[in-house]
Structure I
């Protein structure tokens, strides 16, 4: 079955009190729009159309950063959900499959739920709506059912008292054949309390034509919408709770689960142990049997099996740790590959570098990669020993088995097996330390 997704992302979101378009506010380190767009990849959708309006340039740029093939269409006049879907008609010209309408501010609809909707379509329903039973139906549209048949969706402001008593509510998500969807929308008017073109009105029109309509019911948590900062905080908490649950279910140990923050795309292998206060930004993958200690921050990096990282370590974009690497306290690694069994254990910065197998980087070593304009690369071979408090001034290469003495400033290549000394000879001035301190103390006392 061919499927297209139409994602409505044109809302103003005035309750967010922000210059940022609502759908670009972040949940789990990613725009909430991206969470909706992940469904396209999960379903194998043949086409994705994103309808933009307020802040449309920024929304379009974000959508195509996630999916370069996503097609952008504009809703210049905010005239309701039906009107928004109509803007996608030209983009879907000639498309003969099903269309699923999603929302950029409703990020948690599961692919499994959408597959249930697809199955209901395959079973003969012309239009399938996603509904949920609300604890507080409030302002939600109500699904009016007759047995298994969906007869109408009535917006809360247009409901009779009897309809307001219904707790089966509309999520807004709809699945229908493209041709039927747009044909039904042609018949939708705007004679309602809001004066808008409601997507939901296609149900009553379809039933008047004896076209079968049905509803799939999901958990209310899936349909959580984001319209305010309070909603955004609730959505973040909901995502993190689910991510932690899934990690534990998949064989990951979280020693203090509530303190671990996951991104929308974090991947963690089984038998990994994660200590308290660990933050995963976007683009992080961790293999099996890794030990991540307390207070670490990761973004755009990969950690191979058997590594030990932290405490207080930071891996920035482009950091790649090979198997059994050890990265210790107050170490920062950026755009660098650290090969099998290498160690960077204490108080070091590694940037724009390659470190070979079994190499040891001593405490306080700095890879000096930036000259104020450009970044430069440092190549460190296998089984190299770099003494503590050293500076490697890029571009520079240390050959296999090289040895760098403590406190060295390395500005030239060190051939394989050589030992490099690059510090001034120590000179002791007899009694000068005592005399200097006496003079400083006297000067301080004179000021009192």
Structure II
């Protein structure tokens, strides 16, 4: 039986060259056309059509099935899903409601239909909210990013590091919060979007690294009808961070992004962002202000289907950080970064029901080239860093929108200066909530 997505109800008038290149599609199409009452052939054709991405043909085939046998709630559910995926929400709702109300409709059909109807209501509502919250505990083997060895460079000479600055393990309690809001201005192709992210971590021992951060992005999104899934969005940025319970930096800025689709394979969003960062000195970090300057980021984010239940996401960026004062150029850098992940979702038996589980392996690489040598470290050596990281993320649904997340990550930074050569293994776990 067919499964997948769809739109127009018209049965295929003919076979396109790409479809004709699929022998099974071509043979089943001819058999179904010659013997329209053979429902098994029709189901086979609908299934092949969905896999080929010809949702309109699948819809036509399944609607023909209902003509001969209208009491098939699973077929009505399939039609609702197909119309949903093609964005024909009114037709989708009609079939989904019929699937729910059909005599003898199985419980799983009613449950899936209800989920799609709720999503249709959400998408048709001009105002859309999304909230994610995560809290818990985190362990790090190197919470202060201390160097791997005891020997470092100081004023161009080898020196033994003070124990205060050597790597130290620690636990923290953390809270992460994210919220998004979208308002669609009906008939205009314009929507207003805002996103807020907040994070706070309280260390158990190394209180000087208690970190808080909040970032707001907001701006209008303009649809680009000539580009599949196309839109462009200018936006403003506001960032503030605290360290050791003192204001660490503020960073007002602006950005511009463009979004488009490459069929079912990927949704791509290139962007550019500029932040004017002002750092502030504190008792724990008396030279923080030397980092003040402009951070420019150019990058691209993308996500899409991989194979089977697996998906993929990725992000590649180039950062250019310039300090306000040339004497502190040793804090300026150019950095390239690439991160990818492959979430795989599946269902796990849980008593009399099932729960969703998502396992996501991740990997990343970064390369940073600094602008000048730091005299206090080594006047003859300009810093170069290479970092790689791997991880695994486990999300388990516990009840409806509540779950449990566990993350493992190992990061290794290779630097030509021993002061910045370090590794860190971290474990994070705690409950999540999505609304």
Answer label among I, II for the case where distance in nm of label points 7 Å out along Cα→Cβ at positions 121 and 185, calculated from the coordinates, equals 2.9: II
Distance in nm of label points 7 Å out along Cα→Cβ at positions 57 and 241 - highest-scoring structure of I, II: II
Structure responsible for 36, with percent of Cα pairs over 43 Å apart calculated and labels I, II on offer: I
Source structure (of I, II) for distance in nm of label points 7 Å out along Cα→Cβ at positions 201 and 337, computed value 1.3: II
Among I, II, structure where Cα extents along the principal axes in Å, for residues 105-256 alone as derived comes to 70, 43, 29: II
Read-out log10 I(q)/I(0) by the Debye sum over Cα atoms at q = 0.14, 0.18, 0.20 Å⁻¹, for residues 265-400 alone, computed value -0.55, -0.91, -1.11, structure in I, II: I
For mean count of other Cβ atoms within 10 Å over residues 225-232 computed as 16.6, the structure of I, II it came from: I
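Only the coordinates and a few stated rules stand behind these numbers; no lab work does. Model, not experiment: these values are computed from the prediction. Cβ atoms are built from the backbone, for glycine too; each structure is taken alone.
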